[in-house]
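Please find the structures below.
Coordinate-derived values only; no laboratory data. Everything numeric here is computed off the predicted structure, so don't read it as measured data. Cβ atoms are built from the backbone, for glycine too; each structure is taken alone.
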Structure P
Amino acid sequence: MSGSKRVTLRASQIVTAFGPGSMVDLPTRSVVIGGLDLWHMRERDSWRPIHEPRAVQVLEALLRATGRLGDGIALSLRTPPVDDEGQQGPGRPGRQPPGIEARIFPTWFVARDAEPVAVPDAGQIRRRRLVRWRDLDPRGRTDFIDDDGRRLGVTPIRFVAGCKKGHLQDIDWGYAVHPGATGRCGQPLWLEERGTSGDPRSTRIVCACGAALSLHDAQATGRFGDCRGRRPWLPTPEPGGCSEKLRFLTRTATNGYFPQVLTVISLPAAEDELTRLIEQHMDALSWVECERDSAAARKSNPALRAALEGWSDADVLARIGQLRHAQYQAIEKAPKVAEFDLLASGLDEIGSDTADAKLHARTLARADWDGDRPRLAPIASVVAVHRLREVSCLYGFTRFEAAPTAIDGDLEELTIAVEGAALATDLEWLPAVEQLGEGVFLRFDPAVLAAWVARPAVAVRGEALHRGWCRWRDGQPYADRLRFPRLGYYAIHGFSHALMNEIALECGYPATAIKERLYAIVDDEPRFGLLIYTASTGAQGTLGGLLAVLPGLGAIAERALDALALCSGDPICAEHDPDDHADERSLSGAACHSCLLVAETSCEARNLYLDRALVSATISTPGTALFAG
């Protein structure tokens, strides 16, 4: 933060809820988190690079195609700046520790304490003074001294303006309550509240001259005119301005910030000890092209020199070439396709069982996970993922509407989602975090799913879901590029949520710490899978809680299916018709907070595309379940 006041956030929060352009409430003011231009990255060891070529390859192509990454610029991933010493520290006396600047936003404040005022024909109303940042007492900027000398505590106003391209600006209330005025009135402004209903018509911005604007009228389309392309998280506004209309935005509302995050599971490429060592130190060797470069890299890096001791520069160069070839082979596939192909390969051991391995997994026999149950026939195999590395990269954000969720391997949805707001004036790198974890991968039999989709009752259910999806799609931008998820996706997604809820009761991890990664890909060959995992910074995500449930996974899965048969919201939940709605409720069938909806941190699709009728028999649709028992 700018100034002397500092707030500590976790690195993973910076890449999700509190990234550049987000608004954060502090005790006495609100701030907008600065863009990458305002990140202090020059302190030694305040950040480190993250090597994940698959993520870089995808994002380079997409960002360059939309003009957000210049030609010839090689994109890199970096961790957010971290101050390991907590304060300025003995190593840099008098110097500002690494961090991220945040700017005061909004700059309009309202008095905390209301003054009751009696108004003829309106009864008692509550009135609070509205002031600008520059009007506050310079000593601390936490109070306003009114004309009578009274000191009034203030809090940031809740209302700002933005556009769907992510731009953000203060509402100039002085002009807003005097539409069409040629000059500024200059008289005091007040926030008036009447009654206790919360109706926007009962809250108004009032000028001492008598002019007023209700929050209901403030939300009218085009009320604040054209967007000016303001970007308070960056030093400069949008080049060329913006063609969108400003929209009223409550800064604490959930639609104020939707991060755009690409997540990939790292894949191993190590074939022997030297390759494993080079993969571990690839950040320091990425520029090596010849034996002379290898020698220079080892000479300048003591840790690298110690790790590669005993290996010749020729051997090192050869292994670097092999590693790059393996990475490029994986890059040719969409991230989820490459992950599925490896996890579903059927190999007894995937990756290597070492402390620094990116991935280590074992394919289990059916008896090892209690899978000899007829009801679980759609599950073809289970893989115990003892160790995995998740890399999440923030590449933009949106306001008002979240970007479309990924369905078939990320690529098309990323092409649409990349239209969000920029993180930097001139982009060269993106913030990312890596987290370690463990998980359980389930591969589903495509033949069983094909036979299930061919059932007449399932086809009828699919038509109902498709009608609801079409109703929602017609009001969306890029409507012609959106795709309806296949019924296999709905079924696997619903089963995933039910299984996560049941596993949370057994494994020791809280339900909010368990995540899903869905694979429902049909291109040259069908791929259906589900990865349920947990990941966190350091080794906390590899404590073995998820793997401990594997011997009884079959029984746990059946309990999860039984729980879906009846919801406390039935019959309303079971009889939900997607075609009756035009909002996101039209994207799901029988699903509510009492049965399938989980924490937003756990679901990769924002709790959309769910229908328990396609997973387990319900009171309204007994013949559509994939897991028929």
Structure Q
Amino acid sequence: MASTSAESSNRPKLGPSPFKIPSDLPELPEVPGTDPTRSVLDSFRIAIAKTVADGLEPLTVEQVYQGVDYGKKGEDFTVALPRFRLPGKIDELAKKVIDKFQPNEWIESVTHDKAFLHFKCRTSTLTRLILDQIHALTYDTESKQPEYGSNSLGEGKRVVIEYSSPNIAKSFHVGHLRSTIIGAFLANLYRACGWEVISLNYLGDWGTQFGLIASGFEKYGSKEALEKNAIQHLLEIYVKVNADAEKDPKVREDAAAWFKRMEDGDEEALRNWREWRELSIRKYEEEYARLNVRFDEYTGESKVSPKTMASALEKLQEMGLIEEDNGALRVNLEEYKLGKAVVRKRDGTSIYLTRDIGAAIERYEKYKFDKMIYVVAAQQDLHLAQFFKVLQLMGYDWANNLEHVNYGLVLGMSTRKGTVVFLDQIIREAASVMHEQMRKNEDKYNAIEDPENVATEIGITGVKIQDMAAKRINNYNFNWDRMLSFEGDTGPYLQYAHVRLSSIERKNPELLPLPAPSQLKTELLVEPQAREITFLLGSYPDAVKTALKTHEPSGIVTFAFRLSHAISSAWETVIVKGEEDKEKAKARMALYLSARDVLGAALRLLSIRPLQRM
């Protein structure tokens, strides 16, 4: 359980990129917001913008750059001329650009179609630069450069991301799984874009349910069961004591009294609770490690200082923002169409909105963040909106940098036997099905060092990809068959693509070691399938940039599938094994290894461990 503080943690510096645009290429102007040393396609877009601006004065390169879009149906890039609102007919404007255009090392051709100009990049330059850049950014281990696709958009900035946040007395269910998967993706994404990331797990470790468990523990608790699986045992007690409370109202009264003692700092009431919390965190850490997720800090509702909450309430009262209702305190947010937010219950105990307010204030004091993200289900949209609005009304400027990343429900999630489902059951069942599949090919199965671990990884990949494949706000139906299939757009299919690419070196040792991309004869990569892979590899930094804007993992998943499909299409024609021309075989191998590195980077961004064998 690491803890990070604003004072002790250095903000990351990506430093200059180890890749430079070769000096033998025509010089290009600089355009703000672009970085050709981390995204080669920026260079081609600048070259296109310059071509259009040269033909259509007084347009500037910067103005045209904003209108250079990816092309459709075999075109690399497209510019829609009407967007510039220039005087004159579109055909005449297009003719001006085409008449002035001279093919060069950046742009091969330009064609006019209705309102559009379509541009084709010079294939030899495209291939050489993209393979060279991937090699530089993936293999430059000395300067600890981030992987290809990273960029310096957030350099010097700090983001706090709160996600997962299960209740320690309840089992880790599918809602927490969604928050965990999306939150881990965002933490990886921000890190890849140069931000310093502090990931927090804000545990539900406080509240009247602990009063219930405390009173129930005396009746149903077992030290042995607690040591074995604290979360499971506390859940069992919670279920039993809740059943008791249905029959006897006094059980809830005792629980409320017990929790009041906890809030008042009664050491005897807190002793057991502290042990439950520690044992629960230990169990969670095991679960998260399986999911390839780690947190910088485990915090929780209990960690919010009562003093901070009290002074927040005092401030709200002084500002005249509080109204009383039968002893409860509320903030009236009706003018913002956000209803009335309760900040203290009738019995005087805190409510989770008050704790969220206190936690946010303490976090800003501790981390001085530039942005804080809460990954919480869409059902909590109102709560988060109220919470942010209250902080803004209190006059905290940093409250404008709070963001809610929400998500929809998983529908129909149960084990194949039809029972209610928890994470552990899902992973075990997915792993067992994968294990059965793998056993069908005995030779490959025997070549795997740890088949059980590999089966688990494929199962987890299936769960994650099914979750992240569609827009996060959409509800989706959990589907076992789709999750575990090796066909079509599934997690196992992506792992299979990576494994296939990883096998190239093993199957062609005579071509190793490969020369640096600048020494390869990349001009031999003439097949349309090879060019499609190259262009897709070049688009990966854009996919990362877009994901940072939208907070959508689905864009990276879509990229990974498109790349895997392109590799699959090339496999039979762009061959390495059996190619007699050794120079051609080496160039192809370099292309496939670059594809492996980029697919691996995309999977790691999605918190998936790419496999070498399966």
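Comparing mean count of other Cβ atoms within 10 Å over residues 37-44 across P, Q, which structure shows the greatest value?
Numbers: P: 15.4; Q: 23.6.
Evaluating mean count of other Cβ atoms within 10 Å over residues 37-44 on every structure, the highest lands on Q.
One of P, Q was used to compute mean count of other Cβ atoms within 10 Å over residues 149-156, and the answer was 15.4. Which one was it?
Computed on structure P.
Tell me which structure, out of P, Q, gives 0.05 once FRET efficiency 1/(1 + (r/R0)^6) of positions 397 and 445 (r between Cβ atoms, R0 = 35 Å, to 0.05) is calculated.
Q
Kindly point out which one of P, Q the value -7000 was derived from, the read-out being helix-only ellipticity at 222 nm (-39500 (n - 2.57) for each DSSP H run of 4 or more, over all residues; to 500).
Details: P: -7000; Q: -16500.
Here the read-out was taken from P.
Consider the structures P, Q: one of them gives 6.7 for distance in nm of label points 7 Å out along Cα→Cβ at positions 261 and 517 as calculated from the coordinates. Say which.
Working: P: 1.4; Q: 6.7.
This figure was derived from Q.
Right, next: Quick check: 3.5 is what I get for distance in nm of label points 7 Å out along Cα→Cβ at positions 197 and 405, calculated from one of P, Q. Which structure matches?
Going label by label, the one that fits is P.
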